[in-house]
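Please treat every number below as a calculation from the coordinates, not as lab data. Everything numeric here is computed off the predicted structure, so don't read it as measured data. Cβ atoms are built from the backbone, for glycine too; each structure is taken alone.
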Structure I
Amino acid sequence: MKFSPDGSKLAVTTHEGKIWLFDVQNDFAQIGKEFGKTTSFITQIDWSMDGEVIRTTDASYELLYYTVADAKQQTAGASAYKDTQWATHNVIYSF
């Protein structure tokens, strides 16, 4: 699990490869539905500095990107977010 850079959200990953978002300031109420399209369990997670994008790596060596606002996977993520500033660098694969 990982807090957003501003501390307002918490992203929690499941063994099934899903991501749950929680609103820290609203008593950890769940935000939206679970999302994620990994083929294995998530091993690392990072937030972008602006809190708008999450990237993950999983046990099958996939690097995936998701926009937080709509909880959608961005299939062109590696190239689309190559210049993004990340709050942390826990994923083991990146640009």
Structure II
Amino acid sequence: MAFGFVIERFGLFLKIIGREESKIFHRQVSFIIGESFILLASFLAIYSIVQHKRILRTIKTADMPEGYNLSPGMVANGIIGVLGMIMSAYLFWGF
């Protein structure tokens, strides 16, 4: 996700330095590739929660280590996924 943000902002950097070779890359290419990385990472974070829940249904309670907490990882991935979508929306409509 961070890599996508860097790629997206790299187009802005090229626009600021104003080189003629970078005119096509400054917004179109870097924006599309950067947004794609951000959205892919957001989707994978949300999808990993679904996959984790599927696996948990197959594990017996007796096989789980005592005191093992399952929710922090799912909550963190959910927050990361939602924040990635918010960041993507900001970059898309924030100009």
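Here helix-only ellipticity at 222 nm (-39500 (n - 2.57) for each DSSP H run of 4 or more, over all residues; to 500) was derived from just one of the structures I, II, and that gives -25000; the source is II. The greatest value of relative contact order in percent (Cα under 8 Å, 6 or more apart) among structures I, II is that of II.
Computing volume of the Cα convex hull per residue in Å³ gives 97 for which of I, II? That value comes from structure II. Source structure of the calculated read-out (distance in nm of label points 7 Å out along Cα→Cβ at positions 11 and 51, 1.4) within I, II: I.
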